[in-house]
1. Among 1, 2, considering only distance in nm of label points 7 Å out along Cα→Cβ at positions 3 and 259, which has the greatest calculated value?
2. Work out which structure the value 46, 35, 28 belongs to, where Cα extents along the principal axes in Å, for residues 99-250 alone was derived from one of 1, 2.
3. State the single structure among 1, 2 that was used to calculate volume of the Cα convex hull per residue in Å³, for residues 75-154 alone, giving 104.
4. 1, 2: which one has distance in nm of label points 7 Å out along Cα→Cβ at positions 171 and 187, as calculated, at 2.1?
5. One of 1, 2 was used to compute distance in nm of label points 7 Å out along Cα→Cβ at positions 59 and 163, and the result was 2.7. Which label is that?
6. Of the structures labelled 1, 2, which one yields 20.1 when mean count of other Cβ atoms within 10 Å over residues 91-98 is computed from its coordinates?
7. A value of 0.75 was derived for FRET efficiency 1/(1 + (r/R0)^6) of positions 107 and 147 (r between Cβ atoms, R0 = 30 Å, to 0.05); which structure in 1, 2 was it taken from?
8. Give the label, chosen from 1, 2, of the structure having the highest value of distance in nm of label points 7 Å out along Cα→Cβ at positions 179 and 211.
Structure 1
Amino acid sequence: MEFKEIEAKTILNPCGIPGIDYVINPYIGCRFACKYCYASFMGRFVKKTIYDWGEYVYAKVNAPELLKKEIRKLKNKGRGKEIFLSSVTDPYQETEGKYKLTRQCLEILADYGFEGVVSILTKSNRVTRDIDVFKKLKNIVVGLTVTSTSDKISRYFEKYAPPVSARLKALKILNDNGIKTYAFIGPLLPHFVVQTEELEKLFKSLSETGTEDLFIEHLNLAKYIRNRLLVEMKDVDKKVLETFYSSQSENYREELERKIKKLIKKYKMNLLLDMVIFHKEFQVRPPNGQKNPKPF
């Protein structure tokens, strides 16, 4: 594992994700080392390969100092804008326990009186540490990624991330504290088509935390992700690999989406964007007609 402190040139960056205006990535790399993570492409910016994903983390130690300056450039205290933490790293990975860069950035936004939306996505129950800061922000929404109800499955695909049981508890704690939440079911693991009971168990568990809003995304098997999965899953049964590849077919996606819509209705939940995201069709939109900025 390689770790180092670095200084970033900017921290509040324009974001190409539809609906999000700016992104804050306090770290480069992510120790959670999820096998399917699209952000493994980040390696090329720091002379790493996709196969190094999970084996390096660089902390942007000057992030809070930069944010204090950059946030003042937003008009009307950022009203009508959304800032996302984070797009290519987990803001609450283990390193956050020491450096608290995410917490410091949130405190700066709160002290500044930022009037836009602050949205967070993480796989860590460490997020509950900052409930006191969340309550100081005018518009905050916190999401946790939950791809299964099985700690065994989450441990396999999300190697060093906290177990999914801890994430479900974190959602419950956030909801009990009046924090607006959502769950990100992404990617949809391919076994859900043949194991409908597992998919229902996931929706039921999320509903029991008090979470109502869901973002759902199909598995992204872009070439660089597929190549990495082939290495990571070299000992997996070939039939399982075939199921992964079939997840890209239209028939597969349509069948899965039918099951999802039934469960959303059954558990009275909300499908955000009114669609199950398929990466190839959900194009990244550059802000204000600009070229896509570097993600950090």
Structure 2
Amino acid sequence: MVEQRKIPLAVVIPTYGREKVLLETINQLLRQEPAAAEILIIDQTISHEQDTDTKLGLWHAEGMIRWIRVDQPSQPVALNIGLRKATQPFVLFLDDDIRIDEGFVEAHYNAFESEEIWVAAGQVLQLEEVEDHGYVHQPETGTLADVNFVFRSGRKTFIENGMSGNLCVRREHALQIRGFDENFIPPVSYRFDNEFCKRLCRAGGKIVFEPKARIYHLRVKQGGTRTNSNHMTSISPEHGVGDYYFAFRLGLSSETLYYILRRPFREVRTKFHLRHPWWIPVKLVGEFLALFLALLLLFRGPRYLHEAENDIH
């Protein structure tokens, strides 16, 4: 029997409330040729279905995965745990509800063509999306460069952004900038991965977008660390706090101030609110609560690389 070739890369999958789709995602990674040297499942689920629990336990016992249980769900915290626990020089962060092509892991590894590349951001195709070969990335400058990059693009390029559901990093440099900021509170944690990428670029690294490293994001409704509430009609600050905090962390400038002041108006200038104007005051209250909470987080200061060990077992 020919031994499976391994790449010096660790896959980190944070998961919450997933069952069959999580097992299918892991199965695909185990079948990759060449495969990742290790797979870490950062499991924030309180209790699984019996079949899922049994399969994860078996894989863990056989050394095919490392199953790490965490008490409190948080995407940035889970990724920091995976980053710290990984033993390989490259760490690939993935969502738990995806489909991948043959050679996916190798495509990420091969994207690191030079030492100046610290991150490879892979292509992300959402449901019903197709690869966009017509999209031409225009290099941007300024604090907010590439915040709206189109991750279904079919063209390789350098960017200053990344999506944590398909993002590979040089572990050494990710630790150097102290990982992800855990102030991006769940369940939304919006823009935490963008903020991480901005800090990495400021530290001197480059991010390459590699469309060959493609995932098909299934957006399974059951489970996940993201909120299921409708942001159009919600007074909750969870939908906006990450966006405001992200802008504050970049530093106040005319560019970020405009970004912050524009957001409340952008959020209510929708077809939905045009048809349901009575929800506009509700949405605006949520935006101002989010702005206030973001300021509190800013004054508290960032929280990097969760160091507590008592939440992991």
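A short reminder: the numbers here are calculations on the coordinates, not readings from a lab. Because the structure is a prediction, the values reported are computed rather than measured. Cβ atoms are built from the backbone, for glycine too; each structure is taken alone.
1. Values: 1: 4.0; 2: 4.8.
Structure 2 gives the largest value of distance in nm of label points 7 Å out along Cα→Cβ at positions 3 and 259 among 1, 2.
2. 2
3. Here the read-out was taken from 1.
4. This value belongs to structure 1.
5. Derived from the structure labelled 1.
6. Details: 1: 20.1; 2: 25.4.
Clearly, the read-out refers to 1.
7. Numbers: 1: 0.50; 2: 0.75.
Clearly, the read-out refers to 2.
8. Details: 1: 1.2; 2: 3.5.
Top value of distance in nm of label points 7 Å out along Cα→Cβ at positions 179 and 211, among 1, 2, belongs to structure 2.
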